[in-house]
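**Q** In the part that follows, the structures are each spelled out as C-alpha cells.
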Structure 1
Amino acid sequence: MADARLPVGWTLQQIRDVSGDHGAVVLDPDRPVKWVVPDGADEVMRPEIVLGFHGLCLVKSVDDGDWYMGSLYDDGSIG
C-alpha cells in the first residue's frame, strides 16, 4: 500500500468528514479498473488515486485527471 495516495490538500479525516463515511479508505491504485461504456467497448483505466467507500470507489484517472465512481469487487478490481 506504499503507492496509495490522497488528493492534494486532503487528509483522510477530511475525506471521511465530508463524505460522512467514517470507514472511507485510501486504496492502492495498482489494481484493474474497467470503465464500462454502453456500446460494449469497455476501456481499461489507469488509476492515480483510489478512494474506497464501503463497496464504492472514486477513481482519479492518470490519463485525463477526471474522477469516476465504480464498484469495488471481491477480487480487488473496480468496474
Structure 2
Amino acid sequence: MIETIRELVGAHAGLPVAIGQIGDDDDLYRAGMKSFASVQLMLALEEAFEIEFPEEMLNRQTFRSIAAIARAVEELAPGKLAA
C-alpha cells in the first residue's frame, strides 16, 4: 500500500520537507534523507509489512524513492501493496 509507505517515509526518513511535497519518484536522499534515517525507515517497513530485506537489497537503490521502496516491498511480499 503506497499510502502506508508514504506515511512511513514521512515518519522515519527525517526529511526537511513535508511528505506531501515528495513525489513517488523523487530521490529521497537528495530530499535530505541520511543513512541512519534510511535504516530507521527500513526497520519500520519490515515491521509494517512483515517482511525482511535481504542483504542484497540493503543499498541506496532500494530506498532511493517511494516507488523503489514499493517495488521492493512487492517483490518481498507479493500482494501486500494491494491489501
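**Q** Of the structures 1, 2, report the one carrying the highest value of relative contact order in percent (Cα under 8 Å, 6 or more apart).
**A** Once relative contact order in percent (Cα under 8 Å, 6 or more apart) is tallied for 1, 2, the winner is 2.
**Q** Given a value of 63 for volume of the Cα convex hull per residue in Å³, for residues 26-65 alone, point me to the structure among 1, 2 it was derived from.
**A** The structure behind it is 2.
**Q** With Rg/Rh (Cα atoms, Kirkwood Rh) as the yardstick, tell me which of 1, 2 scores highest.
**A** 1
**Q** Continuing with this model, one more query. Determine which structure produced the value -2500 for helix-only ellipticity at 222 nm (-39500 (n - 2.57) for each DSSP H run of 4 or more, over all residues; to 500), calculated from the coordinates; the candidates are 1, 2.
**A** For helix-only ellipticity at 222 nm (-39500 (n - 2.57) for each DSSP H run of 4 or more, over all residues; to 500), the value -2500 is produced by structure 1.
Values in this text are rule-based calculations from the coordinates and carry no lab data. Quick caveat, the model's predicted, so the values are computed rather than measured.
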